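Coordinate-derived values only; no laboratory data. Worth saying up front: this structure is predicted, and the values here are computed from it rather than measured. Cβ atoms are built from the backbone, for glycine too; each structure is taken alone.
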Structure 1
Amino acid sequence: MDSLIVLDASVAAAWVFDDENSPYADAVFALVNANDVLVPQFWHIEIRNVLLTAERQNRIDQNQAVQYLATLTAQPIHTDEQPDLATTYYLGRSHNLSFYDAIYLETAKRRNASLATLDRRLTRAANAEGLFLVV
């Protein structure tokens, strides 16, 4: 494996929605099999919530959601289950992030990993913390 990447749900969501597709998200997807990819534990809940909301908004149907989950489950994505909650809270406060987004930042920082995100605020926070971003 080349390096460790923390994957934000914003990138994974862009893989399923045509109107959110981006060359960046596609490039990150291409890196998934060549790198160790790590997500916070709640990422699995966040992704499913994104899909459930998309179904309710008729952006995707149930079959598409099931297919997407199967595709994601087949990817070599590992789960980090030990966030430092005090540091996460501090990072959220310091960078005006939601606690959820701060967990991505904390995980990347603690694990000395690159961060893959489409979120501008999270990108600014990662830059401020001196973290590497997947580009």
Structure 2
Amino acid sequence: MRILCWHVNYIKWMPTKEIKAISEPAEKGLWTEVKDCVACLMAFEKHDETNPGIVAQAIQGIKEVTGQVKVKKVVLYPYAHLSNELSSAKFAKENLNKLKNALEEEEFEVHKAPFGWYKEFEVHCKGHPLAEAGRFY
């Protein structure tokens, strides 16, 4: 798994084109904006499919980043461009939802960009030393 975390003033996205074979429900053309959060661009990889602890590892990495910047609001943003060895779409979608639920149980406010859609997006990253972090498992 690869996670690129940005501490942002805002991130917003709009679903533009559905990938029908793998998409989850979303409203095409509707902008969603989340302010003052950690945006986690994520890609599950093939080797993650044999790692039963991958969600726990992701939680730990996200908690490290959010703890450093003192934020309890997270955006999970599927971003296949982080890897050339992606897991199956089914695995990624299921584990992204598990991750969302687990973070909510840890009292995070969690937003998730829709899986299986091309999206237009805009982000305004903060400019401090901890504003950008990568986690690779």
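For which of the structures 1, 2 does the calculation of relative contact order in percent (Cα under 8 Å, 6 or more apart) return 31? This value belongs to structure 1.
With distance in nm of label points 7 Å out along Cα→Cβ at positions 10 and 42 derived from the coordinates and found to be 2.4, which of 1, 2 does the value describe? That value comes from structure 2. Here distance in nm of label points 7 Å out along Cα→Cβ at positions 106 and 122 has been calculated and equals 3.1, so which of 1, 2 was it run on? Source structure for this number: 2.
Given that helix-only ellipticity at 222 nm (-39500 (n - 2.57) for each DSSP H run of 4 or more, over all residues; to 500), derived from a single structure, equals -8000, which label among 1, 2 identifies that structure? Computed on structure 2. Structures compared: 1, 2; top value of volume of the Cα convex hull per residue in Å³, for residues 18-73 alone, i.e. the largest, recorded for 2.
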